[in-house]
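Following are the structures in question.
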Structure I
Amino acid sequence: MPSLADERRAIGRSMVQQRTGQSTVDALNRVVTRQKIQKKLRQLDPRGVIPAQRGRADYVEARPGGSGSGVAWPLTEADYALREYHSQGEYTSDGLFYFPAVKKIVFTDSAGAVGEVFLASPPAPVTP
């Protein structure tokens, strides 16, 4: 004779199956049997083996160093006064602060080369 705890567990399992529909899915899967189609790969005609051969490559002499492009990190901004700004900037949401939009920053890399970063202008403000 099952105990009350066993009955409660059985009732709980049946309620879960009814809510999830798992028993219905299991019943349908038992009725409907999917027949798997066996797909076979087509046979390829055997081809001859590739004979062993010695590899070769043409030697290209490396260019002398120092003339290549690239940036010698780290980049540093030596002079803040060289920055350029767009005519249009950005206000905070409360309108108290204005942030100018940077147009150009001048950097110097560790090799002494000067580089410039040009930034796009901000989009025009959209009024709601």
Structure II
Amino acid sequence: MAKRRLVRIEFAIDAAGKPLSELYVVLDQREDRINNGYFAVDMNGYNPRNPNATRWVDYYPAYYHNNAGGVKLADGHAEIKKWVDSRTSVPIRKGVSIPIFVSSPKNDDILWLQQRSAPPKRSSR
């Protein structure tokens, strides 16, 4: 029988005071937008609060589950998030590029993701 060893990996998440249950780590991404190993949330419109400034930045979440997608949070639990804004569920068109920055004012799905994103790092000056 092969020997096995348990490896424990520990890491720290700087949530800047947010509960880990409110900080997303990974989510399902649309098949036509997977181009690297991360999902970016544009924070325009978050702070200062201006819902008219929200926009998608090259990435859209998947909506394969009745207009919903899986979201995994930093405390270890997962949720199926129902996307509520029709602009979040743009039809997939294979071979057609989606623009990098897409304005989506007052998009509640972007606001939901912003609320669950890590805040920007503060300058160490």
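Where a number appears in this text, it was derived from the coordinates with a stated rule and is not lab data. Everything numeric here is computed off the predicted structure, so don't read it as measured data. Cβ atoms are built from the backbone, for glycine too; each structure is taken alone.
When relative contact order in percent (Cα under 8 Å, 6 or more apart) is calculated for each of I, II, the greatest value falls to II. In this comparison of I, II, the computed figure -1500 for helix-only ellipticity at 222 nm (-39500 (n - 2.57) for each DSSP H run of 4 or more, over all residues; to 500) is attributed to II.
Tell me which structure, out of I, II, gives 0.5 once distance in nm of label points 7 Å out along Cα→Cβ at positions 82 and 114 is calculated.
The correct label is I.
Calculating distance in nm of label points 7 Å out along Cα→Cβ at positions 50 and 74 for structures I, II picks out I as the one with the greatest value.
Here log10 I(q)/I(0) by the Debye sum over Cα atoms at q = 0.22, 0.23 Å⁻¹ has been calculated and equals -1.22, -1.28, so which of I, II was it run on?
Matching structure: I.
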